[in-house]
Structure P
Amino acid sequence: MAALAYLPHTEADVKAMLERIGVAKLEDLYSDVPAEFLRKGAYALPEALSEDQIREYFDGLERMNARLKVFVGQGAYDHYTPSLIPNLCARSEFLTAYTPYQCEISQGTLRYIFEYQSMICALTGMDVSNASMYDGPTAAAEAMKMAIACTRKKTRVVLSGTLLPHVIKVVQTYAKFHGVEITVLAPDDGESSLEALKAELAKGDVAGAILPSVNRYGIVENHEGFADALHEAKALLVEYCDPSALAVVKTPGEWDADIAVGDGQPLGLPLSYGGPYVGFMAVKKDHMRKMPGRIVGQTVDKDGRRVFVLTLQAREQHIKREKATSNICSNESLMALWVTIYLSVMGPEGLKEVNRISSDGAHYLYNELLKTGKFEEVFPGKPFLKEFVLKPKAFPGLMQKKLEEGGFFAALDTEEGYVSFCVTERRTKEEIDRLVEIVKES
């Protein structure tokens, strides 16, 4: 064993542990796993390869991925990423930085988190932002828990049926294991229903409601009256937002929301086959002590210089577990840096331009697809930015196959039998016209 001193357990150690838990051999630990799922025989590992051979092997695997033009959104959007962002984020002091517990040696990390928080507050119109969260759906789930904590003793949270399906499912999963009852409201003409919400509030015990700013159908929702109804019932309004769209649509602060959450992916984060992304959460000042995660604050040192520190860390790593607001134990700091650089580079006018180009392209595609005669309008007259749904007049399988063969990821099926399209500033008129031609041919 001397040559393998780095191995954590000796044979005697393993034997003692197995005896302690009452099993004879290591394989017994997997006795409850169905036999068909257990690996039998040796692993088919290749012979050792050189560094060049390894790189070529993985390059070959990467070349097998289809390179499609993305005309789908549904919570993950193919927005432009300025080239300086990955270069700056790849610097070692950012890429390898860990949690900034020691503020005296972490001023750079604390500074950019503070700037991130400031920009999220500016986007949402809210008072306080935390240092970021895992992703949008789990941020919504944390907002659900926060609504329960803020209102005390209430055990119900209402979700709009116009939220993205995966957001609803994640919130429901969290709720199941926290004893929270979830009610999903049926949409009213493609939007959140105020009347349905009022009916649930009349039943009592509602801690809050989660509504989308821009919903699963791409519609920019009108939330007039929702905050008044909720606040009258001593409940909270949570807005689930596309942060890029907040540059041009009414903000959670303007809707008098209590909590704003969403996914920061539209702020320049590549699709990356699903992650890593970054969740955001911002709240009214009255609720900040119930906010999960951590907050970076600004203060001055003994010489009066501006410095940054971690503050209001209501996590079970720092305070008594029963008083913790959440067991969330980290934030997506590198992705928060990515978003911070993106927002600083684009600025308010850049974000507005992104939305203008995306909206122009989406409305052009919408009208051209209707001209093909292969679709029906689902929500005529409803405002949308970059995303919309249409109802195909025939089964869309062949059309989707032809689009994929033509190099497009588009016409994603929805649960209701619609198909969803999205256009960002990366899509050109030539690409849109080619997509429409393929639809005509199919």
Structure Q
Amino acid sequence: MIPSRRVYWLLVLSSIVGLVAATAGTDLIHPRSLLVVTLLTLGFDGLVLGGMVLDGLRIKRQRVQIEREVGDRLSIGRENPVKLTVQTGDHPAVLQIYDAYPSPFFASVPSFSVAMPAKQTETLNYTVFPFKRGEYTWGHIQVRQLGAWGLAWDDWVIPQKQVVAVYPDLMGLRSLSIKLTLQTTGNIRRARRQGIGTEFAELRDYASGDDLRLVDWKATARRDRLLIKVLEPEQEQPLIILLDRGRLMTAQVDGLARFDWGLNATLSLAMAGIQRGDRVGIGVFDRQMHTWIPPERGQTQMVKLIDRLTPIQPELLEPDYLGAVTTVAKRQTRRALVVLITDVIDEVASAELLAAMTRLAPRHLPFCVTLRDPKIDTRAHTVTQTIPDTYARAVALDLIAQRQLALAKLKQRGVLVLDAPANHISEELVDRYLYLKARNQL
């Protein structure tokens, strides 16, 4: 039990009142008056402390019930919801609640102070923001409940210990899955009406503006009306994603390692490929091919990718781009879209990357994806007022210029390039893939 502020105030007030009473009407404190006042003060203090003890004992029989609801799998870099359900008994309750979330997390509401009526159930909501993947232990719920007289806090722990795992952006993957499902009945049908693709889907009546080259003359002759072929993008095309886990991917961008942004983009692209019926494979490399998952199709492949890739962390190692693409060339003989997710600095530092991506053509379609730091963009486009800020802006502009030069070299060699801020790379990469898919560029 813990004394409340009311107890301290009552004890201080009794001392002040006693001192004033002992010195009332005279400049000197009479010994007999001092003794009487002291006894009265001690008696009052004893009553306060006794009431505090009694108040604390009574509240132990009126404790509230609290349950926590949180998912076993949390998403990195996302606001993950947590719910505390509080239920009072036959008496009102004034509570202070602290949920012992893992210390590496950021919580939107570190603790709660609530007052609830009797026989009431209330839900307290907050979110946690994990910065790193892995397993974490969630502690117990610490509760303080104020007694009915307001003299004592009953402090106790509700056992709610549990282990949670922080995964890549599963919340983003769920949203993307819904988006792709909705687009299947919209964008893909529009693409069919435009005759985009190589695989035959169906026959339909000719409409004004249709390409006459798609008219099926044999079917038209049989049915005595003009029919055209509807083509759709080819499915079961191989999509190979190479994810760099080397030195450049250890840098922090908006609170997360660049590798985590790349991993989120990798899984988002994989889900888009699987949703479109393609066979998706992934390789994670540094000095060597660390993890290789052969291309397969179907939702079981997506589950396998999440489970295999989640434990991987970046390392302070120089990546071997040539070794990674050589592995792909050996293991993937059929033409594929090969997406390499990494970062670039300048033309000199990225010379091996340029050579590796060039080696993929013409057998495969090479696609280089680089994760830009948005803070550098902000620094480069912010007007400066001081000399240090001007120097910093000049450095940022030079970094961007060197980066663009390296990417331009890749484009000159026939490599597809996407350079986007790390915190927006997933959306832009999926959109670019769907664009390539709809136009059958592979």
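Here are the numbers:
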| read-out | value |
| --- | --- |
| Which entry (P, Q) yields the derived value 15.0 for mean count of other Cβ atoms within 10 Å over residues 61-68 | Q |
| P(r) over Cα pairs in 20 Å bins from 0, in percent derived as 22, 47, 28, 3 - corresponding label from P, Q | P |
| Which of P, Q yields 19 [relative contact order in percent (Cα under 8 Å, 6 or more apart), calculated] | P |
| Value 9.4, calculated as distance in nm of label points 7 Å out along Cα→Cβ at positions 21 and 413, assigned to which of P, Q | Q |
| Which entry (P, Q) yields the derived value 0.10 for FRET efficiency 1/(1 + (r/R0)^6) of positions 253 and 429 (r between Cβ atoms, R0 = 25 Å, to 0.05) | P |
| If mean count of other Cβ atoms within 10 Å over residues 69-76 is computed and equals 16.9, the structure in P, Q | Q |
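Here, each number is a calculation from the coordinates, and none is a lab measurement. Keep in mind that this is a model prediction, so the values were computed, not measured. Cβ atoms are built from the backbone, for glycine too; each structure is taken alone.
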